[in-house]
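Take a look at these structures.
We did not get these values from a lab; they are worked out from the coordinates using the rules stated. Just so it is clear, the model here is predicted, and its values are computed rather than measured. Cβ atoms are built from the backbone, for glycine too; each structure is taken alone.
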Structure 1
Amino acid sequence: MDIKVIGIDLAKNVFQVCVCLMDNSVMSNKKVNRNKLLDKIRQFPEGSLIAMEACGTAHYWGRQFQALGYQVQLIPAQHVKPFVANQKNDANDALAICEAVFRPNIHMVPVKTVEQQDIKALRCVRSRLVQNRTAMVNQIRSLASESGVIFSVGRLQLQASLSRILANNEHELSHTLHYLLKFLYEDLCVLNERINQIERDIKALCQIQPRYNALLSIPGFGPLVTASFMSELGSGHQFKNGRQLSAWCGLVPSQSSSGGKVRLGSITKNGSSELRVLLIHGARAVGRFASKRDDRLGRWFNALALRQGRHKAVVALANKIARIGWRILTSNDNFDVNKAFA
């Protein structure tokens with residue numbers, strides 16, 4: 001068999017396996033049950049190319065197929081959709097995957113290691129817990145305000161004030177409201193501990209990665225930004241340079257050009273939204289104290305903020321530190337502010 005590519009449309013229990021030959025003909029396009037998928041793949045020559053969408057369970061199956069000696073390419077889902085012909089069904093989806101894998105200028109998604117997925121899982125759980133904590137804080141504020149209790153801005157200020165109010169029974173709260181606020185305060189303390197524990201687990205997992213400490217030396221790269229950066233990029237070698245990374249993150253202007261006229265708009269917001277948000281938050285934290293910096297970073301940021309405004313300067317700095325992070329991740333270099341902001 002002269003196989004060109006094996007396209008697999010992933011699912012929970014029933015998978016669609018499409019086999020294309022070198023002459024671009026379809027040898028087969030059939031459904032396979034989950035418990036028979038590996039046996040089906042073993043029938044093909046070792047070293048064959050297997051293509052899948054980068055979706056749920058794709059990294060697990062990618063590691064399984066790589067362990068069997070096959071090449072694996074994970075395609076971003078948005079690059080597969082244009083090749084779905086006629087009606088959308090599993091057979092057409094699998095065929096579209098076979099066609100999309102050979103398109104030029106597509107950044108394939110590297111198969112994540114178990115450690116990368118562990119970091120990603122911890123980040124996902126932490127994100128949900130933080131959302132729950134924010135919702136709980138907002139509920140405490142709204143319930144207390146109905147009895148004339150107004151808290152200062154900030155979660156820590158609220159916790160300190162609420163603890164004092166509950167201990168001293170200030171504002172003459174009703175028995176029911178006092179009980180509810182105490183109940184919510186205890187839940188808030190539990191959430192804080194769980195979030196802190198997950199952050200410690202993330203840090204422990206990241207510290208065994210070889211370039212973790214080097215990335216931490218970049219301004220704006222705290223433990224959470226670095227964890228997100230490493231778990232999303234892996235080795236980073238899927239990008240040729242830092243500019244490709246920043247474009248993948250959506251930190252470059254959108255373009256609508258025609259007839260030689262170049263029109264640039266707001267950032268594209270492609271790629272990982274969580275990583276982009278964290279990079280912008282990291283850049284914003286650096287920008288807060290840029291006026292006190294007398295190095296090249298401070299002078300670069302302050303001059304840009306004066307010309308373009310502070311918000312655009314923050315996004316530009318996020319773009320800059322993303323590109324610096326790619327260089328640090330893919331090489332043995334260490335951060336040098338004089339080189340980075342020459």
Structure 2
Amino acid sequence: MIPDTIVVHLIIILISFYVLTKSADFLVDGSVAIAYRFNIPKMIIGIVLVSFATTTPEFTVSLLSALKGYPEIALGNAIGSVIADDALALALGMIVAPTVIAVDSKILKSAGIFLIVIDIVAFILAFNGTVSRFEGAFLIIILIGYFGWVIVSEKRRKNGKVSKEIDNEVMEHVKGTVLSQVLKFVGGVVGVVIASRFLVDSSVWTATYFKVPQVIIGLTLVAIGTSLPEIATSIIASRKGHGDLALGDIIGADILNILWIIGSASLARPIKVAPKIIYFAFPAMITVVVTMLLFARHKYRLTRFKGVILVLMYIAYLVSSLLLFHTPAAGS
């Protein structure tokens with residue numbers, strides 16, 4: 001049996017970071033190859049395909065939390081992940097990208113408006129402190145309808161397109177069989193999910209060992225931990241010059257966190273949380289999402305400066321959370 005020591009956990013953290021990076025590399029390469037192979041915009045691949053893969057940790061944590069009777073964790077993880085995805089994962093991708101990230105204006109307009117609308121709808125549904133099973137089912141139905149619309153729109157786009165010039169970059173990415181590209185994508189997904197789990201568990205253990213307060217662990221390691229797939233994918237994709245894939249993944253993950261994850265968690269067990277949490281978390285999330293979308297809309301370019309502003313917003317969110325929800329121990 002492996003000894004439970006600080007040295008072992010530090011080694012696990014280092015190995016997990018390496019595996020996470022390499023797996024994200026495979027995930028990005030597989031996704032880009034699939035996009036080129038089937039002539040689908042990388043942003044669409046990010047929204048529909050990659051986002052499902054990278055939100056697996058959030059889905060698992062929120063669903064199990066709801067089933068075990070921890071609704072605040074279920075809802076908080078979903079909302080916190082949206083904030084971390086936009087103000088940390090995408091922001092870091094923008095900062096490390098070798099060039100400015102160009103944004104597909106048409107896809108952004110439709111997906112962006114939809115994202116803002118569902119954020120507001122979810123806020124309205126949760127305003128009374130409860131998300132019922134009926135409301136959860138409603139959120140999932142909206143998700144099914146949205147993806148159906150995306151698929152139909154993409155078919156119309158491809159039917160209306162006369163031809164596509166194949167350049168050297170495209171030829172580089174479509175090397176190999178479809179099966180090999182899909183296996184690379186799937187292998188990347190599996191590696192990212194497993195490495196993220198080990199990384200979060202050992203990081204929490206290490207933080208506890210050094211007597212880091214649980215509230216800090218919850219607000220940072222757990223919230224950021226479930227967003228590690230998005231963070232890794234965004235950084236790797238942006239560094240490889242596929243910032244549009246990173247943006248698509250983040251927008252898709254945001255949509256899934258609201259519709260799929262909150263919807264599924266409330267279907268498993270109605271979510272009931274204190275109004276104080278609702279009135280803080282949802283406005284914070286909507287503010288970050290709107291800011292991110294406005295940055296993407298501005299000249300349809302994502303720059304390092306915009307990324308830095310988003311990171312500062314995330315720091316402000318963490319500080320505000322600590323000030324609002326941290327209760328000092330008795331006698332302190």
Value -23500, calculated as helix-only ellipticity at 222 nm (-39500 (n - 2.57) for each DSSP H run of 4 or more, over all residues; to 500), assigned to which of 1, 2: 2
Highest-scoring label, criterion being mean count of other Cβ atoms within 10 Å over residues 187-194, among 1, 2: 2
If semi-axes √(5λ) of the Cα gyration tensor in Å, for residues 51-154 alone is computed and equals 27, 19, 13, the structure in 1, 2: 2
At a computed 0.55 (FRET efficiency 1/(1 + (r/R0)^6) of positions 195 and 235 (r between Cβ atoms, R0 = 30 Å, to 0.05)), which of 1, 2: 1
Relative contact order in percent (Cα under 8 Å, 6 or more apart) derived as 45 - corresponding label from 1, 2: 2
Which of 1, 2 yields 32, 24, 19 [semi-axes √(5λ) of the Cα gyration tensor in Å, calculated]: 2
